[in-house]
Structure 1
Amino acid sequence: MENKLMLMIPGPTPVPEQVLLAMAKHPIGHRSGDFSKIMAEVTDGLKWLHQTQNDVLSLTVSGTGAVEAAIINFLSPGDRVLVGSNGKFGERWVEVAQAYGLAVEPITAEWGQPLDPETFRETLEADTEKTIKAVIITHSETSTGVLNDLETINRHVKAHGEALIIVDTVTSLGSYNLPIDALGLDVVASGSQKGYMVPPGLGFVAVNARAWEAYKTAKLPRFYLDLGKYRKDAAKNTTPFTPPVNMFFGLQVALRMMQAEGLENIFARHQRLTSATRAAVKAMGLPLFAPDHAASPAITSVIPDRVDAEQIRAVMKKRYDIVLAGGQDHLKGKIFRIGHLGFVSDRDILTAIGALEATLQELGYESFTPGAGVAAAAKVFATS
């Protein structure tokens with residue numbers, strides 16, 4: 001049967017029908033008063049979602065473009081930066097920083113394990129000359145399903161007193177309670193195709209006053225990603241370059257949906273989905289890749305030891321039209337990832353777990369009692 005595809009990956013995530021319908025409208029002029037009204041509402045909604053009174057700027061980029069903008073607008077060539085790297089995206093920010101001539105010091109952990117905040121503390125405390133200009137962190141490491149301890153790392157950065165904290169929240173913004181102003185996060189980047197429930201195409205960068213001070217003296221090259229231009233135009237409810245107008249139609253609707261649900265309910269839903277998915281995987285006798293204490297609210301990674309990960313994904317897609325994510329780089333073929341980010345409900349998890357059980361049986365996996373995964377997930381839903 002066509003058109004029954006179910007995305008259970010960390011992005012793009014499922015898009016609500018009303019968002020798709022909004023995007024199907026005829027475009028309007030991006031310099032018109034009508035678009036400015038939409039821009040004003042969207043900007044207010046983004047500040048609500050980010051829990052900030054500071055600037056939240058919208059760029060026509062992917063999440064990677066948003067993080068690149070977050071890095072290059074506040075630093076100068078040769079600046080010393082610490083970059084947390086415990087997965088595909090942490091490694092990407094190391095490469096981006098190196099490409100711009102920054103003095104990069106990676107702080108690493110094994111893929112599947114969280115970064116150690118103590119390593120950041122020791123490095124920052126040892127910097128008595130205050131040469132470290134920024135700490136770049138991936139909050140939810142999508143490639144592994146690990147949630148890094150941003151709150152503790154941020155406290156150590158604040159104790160340093162000089163360094164900015166620049167955060168990739170691409171798969172945590174909108175799924176995890178991250179009060180940007182209360183935490184004093186300096187620069188926060190994210191992307192539309194994740195918790196925002198909108199297709200790919202927009203990136204967002206939240207910037208506080210401390211970071212804008214650093215912007216004044218930053219010397220890394222920038223033009224299209226010059227956040228100063230976006231800030232100036234955002235004050236007039238417009239953009240410096242042509243935006244994806246129809247994406248803003250969809251974002252307007254998505255933000256209204258999120259506001260109707262409420263932040264506390266959004267975060268509780270993602271925690272419930274995460275707990276149910278992990279309980280189900282354990283009940284099926286499949287090993288989880290990330291530890292419980294560092295589980296991402298966006299994605300659950302599974303490292304099957306008696307059945308092939310790619311076979312599982314292939315059967316799920318062919319027979320049940322459910323798409324799971326695979327492993328990246330050296331984890332390709334070794335893990336599969338179940339997305340539960342954005343427009344995902346309890347029913348979606350039960351559907352995916354039921355299909356996964358049927359898939360495992362088809363592949364001859366006998367290390368669980370059929371129905372155990374669904375029962376475990378249902379128990380979480382009944383008690384949370």
Structure 2
Amino acid sequence: MVGTASTTYGDLLRTPGAAAFSAAALVGRMPISMLGIGTVLLVEDRRGSYALAGAVSAAYALGLAAFSPLVSRAVDRYGQARVLPLALAAHATGLVALLLLTEAGAPAVLLLLAAVLTGGALPPLGSCVRARWGALLTARGRDAEAPAAFALESVADEVVFVAGPLLVVTLATALDPVAGLLAALGLGALGTLALAAQRATQPAAHTGDGPRRPSALRLGGVRTLAASMVFVGVVFGSAEVVMVAFGDERGSETGSGLLLALVAVGSAVAGLAYGARTWRTPLPRRFVLALAGLAVGVVPLLLAPGLLTMAPAALLAGIAISPTLIASFALVDGLVAADARTEGFTWLNSGLGVGVAAGSALGGAVADEAGARPGFLVCVVGALLALAVAAAWRRTLAPAAVVPAH
């Protein structure tokens with residue numbers, strides 16, 4: 001054990017520049033949890049169609065998954081200070097266009113295109129901040145502390161995904177759905193520009209005149225991790241939808257929100273504990289074991305008959321989430337070269353995004369047809385498939401050849 005968690009994380013945040021860039025990235029990535037539900041609330045309110053609202057939200061998610069790696073690749077090549085403001089401008093253009101087109105009653109195809117641009121250009125701050133941690137700790141000869149740094153960012157992600165939707169819904173209810181989306185834009189702009197301004201801690205850009213670096217996705221290990229993350233995303237997406245259905249069936253919408261918060265609490269506590277330890281188990285094996293823990297942890301969701309019994313099941317289901325994500329980001333950090341970190345991390349997020357979209361649709365369909373408790377089968381199957389992919393291609397996760405730097 002490396003001291004207590006507070007000592008370990010305190011040491012990390014006292015590293016010059018670390019607290020500032022971590023705080024900026026926390027604020028700047030709030031939109032990732034706000035824009036999906038925010039667009040649903042806006043489109044349904046203005047156009048009266050959940051089907052169109054769902055399609056626009058899905059277009060945003062698919063744009064994020066498809067184009068975010070390209071933005072991250074540009075960040076690796078040209079640097080965060082140059083690329084992030086440009087991405088922010090394109091993202092803001094897409095979101096403002098979506099707001100105006102929705103208000104004007106424009107054809108659905110235009111709303112979908114605006115949503116794709118909104119998601120595709122969203123600055124990849126989660127990947128950027130992890131790349132900063134990697135560069136900062138490598139430069140100081142403290143690579144062994146990277147899992148603890150990634151644990152901090154996983155906890156920050158949990159904060160984002162708990163606070164963001166709550167803020168959007170509150171603003172939409174008290175004011176207007178537009179207010180929630182403008183808040184997302186404002187927070188994203190504030191955090192993005194604050195991070196881009198911190199040039200001293202940004203990873204070095206790689207703008208050499210040699211041949212362009214191959215995509216990080218050409219590495220077998222990155223492909224294995226991204227594929228596993230698709231199925232982990234299925235767990236996340238289905239759990240969110242089915243948990244809401246579970247609460248509705250028992251007459252408590254508030255209860256479902258509290259249950260989802262317990263999942264986040266379990267994940268955050270486990271992430272802090274995981275990052276505070278020094279592990280002797282090889283990282284690829286830890287990743288597979290974390291996925292096994294996730295598969296076991298979601299089984300009790302199938303068995304809980306009521307809200308009271310679901311509470312400990314939800315807490316248990318969250319325990320393996322952060323360790324799984326921390327291990328996956330640490331593996332990418334060891335697999336790819338320094339000039340591919342941001343792109344490599346973003347492929348994991350893209351995989352998660354695709355899985356969340358698929359899991360939401362599958363979980364909702366099963367819950368509609370068979371009820372909420374059978375809907376949790378989607379969570380179990382997703383976790384088992386993630387484990388199967390990682391176990392079958394575990395050898396690709398060893399840090400052998402990496403994408404060459406230029």
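Bear in mind these aren't lab numbers, they're just calculated from the coordinates by the rules spelled out. What you are looking at is a predicted structure, and each value in this text was computed from that prediction instead of being measured. Cβ atoms are built from the backbone, for glycine too; each structure is taken alone.
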Using the calculated result 0.8 for distance in nm of label points 7 Å out along Cα→Cβ at positions 171 and 187, pick out the matching structure from 1, 2. 2
Given a value of 0.20 for FRET efficiency 1/(1 + (r/R0)^6) of positions 243 and 275 (r between Cβ atoms, R0 = 30 Å, to 0.05), calculated from one of 1, 2, which structure does it belong to? 1
Value -13500, calculated as helix-only ellipticity at 222 nm (-39500 (n - 2.57) for each DSSP H run of 4 or more, over all residues; to 500), assigned to which of 1, 2: 1
In terms of Kirkwood radius over Cα pairs in Å, for residues 35-234 alone, which of structures 1, 2 is highest? 2
At a computed 2.6 (distance in nm of label points 7 Å out along Cα→Cβ at positions 83 and 227), which of 1, 2: 2
For structures 1, 2, which has the highest computed value of distance in nm of label points 7 Å out along Cα→Cβ at positions 67 and 99? 2
